[in-house]
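The structures come next, written out as structure tokens.
Read-outs: derived from the displayed coordinates by stated rules, not from any lab. Here the structure is a predicted model, which is why all the values come from computation and not from measurement. Cβ atoms are built from the backbone, for glycine too; each structure is taken alone.
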Structure P
Amino acid sequence: MTMILNPETDLELVRHLKAPPAKVWRCWTEPALLEQWFAPKPVVTRDVKIDLRPGGIFATTMDIPGMDSQTGAGCILEVVPERRLVWTDLLGPGYHPAADSFGMTAFILLEPEGTGTLYRAIALHRTPDQRKSHEDMGFHDGWGTAAAQLDAVAATL
């Protein structure tokens, strides 16, 4: 599937990872692995819940130094093993509308590339202001650092 991104509302991170798609997929779908890389250090990700099916939960708690813990639970929309994981925080588990959300739908796209992976992380936002807010929070640096941490964890598998 070719995605056409809207530059006013969408953000994209592209990386070339050394790990093959199967290992990257495990890092995205196994809670104990996701906790090791999901947010840039020193943020701690914990209490990960993943029900890997459409309508299933994707939830994390992040402990951010100097701030209250951030807990979020979203809904998985699409699962194509080792290729595509899509979830949103606009919905909760079971496709129920979320009362409080950041307002993002995430696409994680994995393509084999030699012995590694072409990794695309895409964040779709409802409005240009939400996109800008996410970018100003450090989307590219934060998600880029997390992708490097993911690759390092995948290398241990």
Structure Q
Amino acid sequence: MRAKPRVYFHAPEDVPFINSDPDQRKDVMLGESFNISINVIEIENDDKVKHLPVQKRECKFPWETDGLLVHEYYSYSTCVVQCHAENHIRLCNCTHHLMPYYNKRGYCDIEGLKCLTDNFETVNRLHAKGFDKPGLVCDCLPSCVEPEYKVITDTKE
């Protein structure tokens, strides 16, 4: 069975990730054509917000990348990708080959991929703190500049 190509729409500093919002992606088969109209609401912050500590404003700007290894800019999605990578390393001592480069431990060999498969429920599910079920709790703040996307029309031609 062949995987469907998937198209994502997101902020410039965001990246597609396994737990991406399904409303912000579209599976498109070869030969199909879609017309998608999207309403984007940009976030505007007062310049003074940049001077508040992260803990007070409870969001991060794209340039606030302290500790971020997997991408150049901070966003909620890049933080979640890093959380996944850290947990791949913690559980299996390697990262999946479709993950961004994380560290010198490298990508998983066949044994590492088996380990990730055996721990699928833990490494591929996200949930909030306090839930008693397998999955990751990623301590990721939202982006201070994260736009809101709303699909207005979605038509297949």
Upon calculation of FRET efficiency 1/(1 + (r/R0)^6) of positions 115 and 139 (r between Cβ atoms, R0 = 25 Å, to 0.05) from the atomic coordinates, which of the structures P, Q produces 0.30?
P
Here volume of the Cα convex hull per residue in Å³ was calculated and came to 150; which of the structures P, Q was it taken from?
Q
Taking distance in nm of label points 7 Å out along Cα→Cβ at positions 43 and 59 for each of P, Q, the highest value is that of structure P
If relative contact order in percent (Cα under 8 Å, 6 or more apart) is computed and equals 30, the structure in P, Q
P
A value of 0.35 was derived for FRET efficiency 1/(1 + (r/R0)^6) of positions 51 and 83 (r between Cβ atoms, R0 = 25 Å, to 0.05); which structure in P, Q was it taken from?
Q
